[in-house]
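What follows is a set of structures for review.
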Structure P
């Protein structure tokens, strides 16, 4: 039997081998392209994650700068507002209408400062925190639950965010055991 008898020619055999080789080459190229695509996709995801992390960091830094700036504004205005408050007490007996007007202005200033983040610190019953309170006196207490708590506030303290503007001046309870 010859190639012609079986219906197969030399050119058919060669093209069959060429088709198998071409198929193998194409399969290899597809695999290589898929690998490159995975590499590019991974690099894209990494850059995208880096951009998001940078964006988050910049937003946190901007918020921190804003908080610090507000704290500086509140701290700069705090002392004049407190001086206004101190000037009201002597006027109460002499010029009650003027004292009432100044009290209203003082309250407006405090409202505006609270809107900027001013918080009062130091209330009776709170735990004493040396980072926020200044103990000006201690008092013996019989109840162990009152040990280390604020019994009396002589002057309220203030903070803006993390920045302490003035510590609260307080009396704390000490349990003798």
Structure Q
């Protein structure tokens, strides 16, 4: 395995989400609220919401926008949380795909504690925990002593257009410069 890049298949990705869920379950932590950070934590949050039968809340954050999403910039935290479970309260489990520098996780936890006084405890769960992080998550599947760029299976969609997807699914070629969506 290269220390610069870590490639993850769909099967491995799903297995790690399940391993993370079992870590939380085996710890005995019973949370009242579940919050995932979008986009990286969406799939994890979905699985956890189903397994633990807790409504999923979603908070959008973004800092990796420059250089095709490979350079961290200023952290933006959405103004509102989307949830069907009412306001965050009690014990909260915050899930995301990874903790890299730790900036996002630390700032979000600080943001939540300031805005949601009914929270009594916040724990964090991630698939990957990089050693360079200033924050240690409560639960993590893999500790990475180095700091590889993690290539997650859904990244293939970052550089794909709907026309390319259609061509892949049908085996047809898409002409350069044509969208394939022209109407006659």
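Which of P, Q yields 17 for relative contact order in percent (Cα under 8 Å, 6 or more apart), as computed?
Checking each candidate, the match is P.
Matching task: -22500 is the computed value of helix-only ellipticity at 222 nm (-39500 (n - 2.57) for each DSSP H run of 4 or more, over all residues; to 500). Pick the structure from P, Q. Provide the component values of the computation, followed by the final result.
Details: P: -22500; Q: -9000.
Clearly, the read-out refers to P.
Matching task: 39.2, 135 is the computed value of Rg and Dmax of the Cα atoms in Å. Pick the structure from P, Q.
P
Of structures P, Q, which gives 0.55 when FRET efficiency 1/(1 + (r/R0)^6) of positions 76 and 164 (r between Cβ atoms, R0 = 30 Å, to 0.05) is computed from the coordinates?
Derived from the structure labelled Q.
Compare FRET efficiency 1/(1 + (r/R0)^6) of positions 28 and 140 (r between Cβ atoms, R0 = 41 Å, to 0.05) across structures P, Q and report the one with the greatest value.
The maximum falls on structure Q.
Read-outs throughout are calculated quantities, based only on the coordinates presented, and are distinct from any laboratory measurement. In this text the structure is predicted, and so the values were computed from the model without any measurement. Cβ atoms are built from the backbone, for glycine too; each structure is taken alone.
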